[in-house]
Structure I
Amino acid sequence: MINRRLNKLTKFLKDNNLTIATAESCTGGLLSSRLTDISGSSEFIKLNFVTYSYESKETILGVNHETLTNCSAVSYECAKEMAEGLQKRTNCDIALCTTGIAGPTGGSKQKPVGTVFISALYKDKLLVKEFHLPIFLPRRLMKFMFTEMALKTALEII
């Protein structure tokens, strides 16, 4: 059950000779790790980044400094720019990005722990989704659930 989304996405990538790239913030490479758990993943993984800091989001992905300053890294705008920059820099078929607050500390009233923005860009279609998970989840489980939301979003866009 847990790997159903992962298996479905990777089968689609393999069957259609497509590539995927990821840029992760709050998931810290867990999404990339899950994708590379699939045997033969070198056929479809283009490149994966962990862009945890504002600086890395700007220099690696091209996220605008103003976006980070005015909207923060945990925002629709940042997730959108992450996907656009990732696809531009890697020439991947599917760009998949995560940015959020895994906790247990951090967050605010407007963006509590458990908030995540997932962006997926495939062809000319961009999908950015906001999810809110329960704040009491342990950090490792929160990160895992964020990757599940990312896989779900990728499947929605294809």
Structure II
Amino acid sequence: MRRDHKRNRRDARAALAALQRNPHVLRMKDYTQHGRVSTYEHCARVTEASCRLNRALHLNADETTLVRGAMLHDFYLYDWHHRDGTHRWHGLHHADRAADNAARLLGANERVCHVIRSHMWPLTLRRVPRSREAWIVCLADKWCSAAETLFHR
């Protein structure tokens, strides 16, 4: 394995470990995503699936951007199941809320925010993924969401 790939993976592991210890990120454990799966668990699964896709298909995505975008793609920090009117149209708007939280609370850069904002495509027609990382997270999220919805109830 080339030195650049090793450094990329090492940096990605360090970025993921830092996120997994962050108290703001840990708050995602308090919210249900699909079935009995927490938002934190869902994001961890999407992160793992994204990394596997990247490596298996030799897509050469930047793994640090990939893991940060995947782990934070649903970093909206509320329970969308409560029908109190504040989370209306959750499917269309939560990606913006998650990206705003990631930038404000964790200093996420524009590349990571793009991954987060575009992960709901094609539901959000104007938010087309424009990077390898964004496409990978978008696909991994669809796969994990379907599996969680069908098998984790």
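We did not get these values from a lab; they are worked out from the coordinates using the rules stated. Since we're looking at a predicted model, the values are computed, not measured. Cβ atoms are built from the backbone, for glycine too; each structure is taken alone.
For which of I, II does helix-only ellipticity at 222 nm (-39500 (n - 2.57) for each DSSP H run of 4 or more, over all residues; to 500), calculated from the coordinates, equal -20500?
Corresponding structure: II.
The value 18.0 for mean count of other Cβ atoms within 10 Å over residues 47-54 was derived from one model only; which of I, II is it?
Answer for the origin of the read-out: I.
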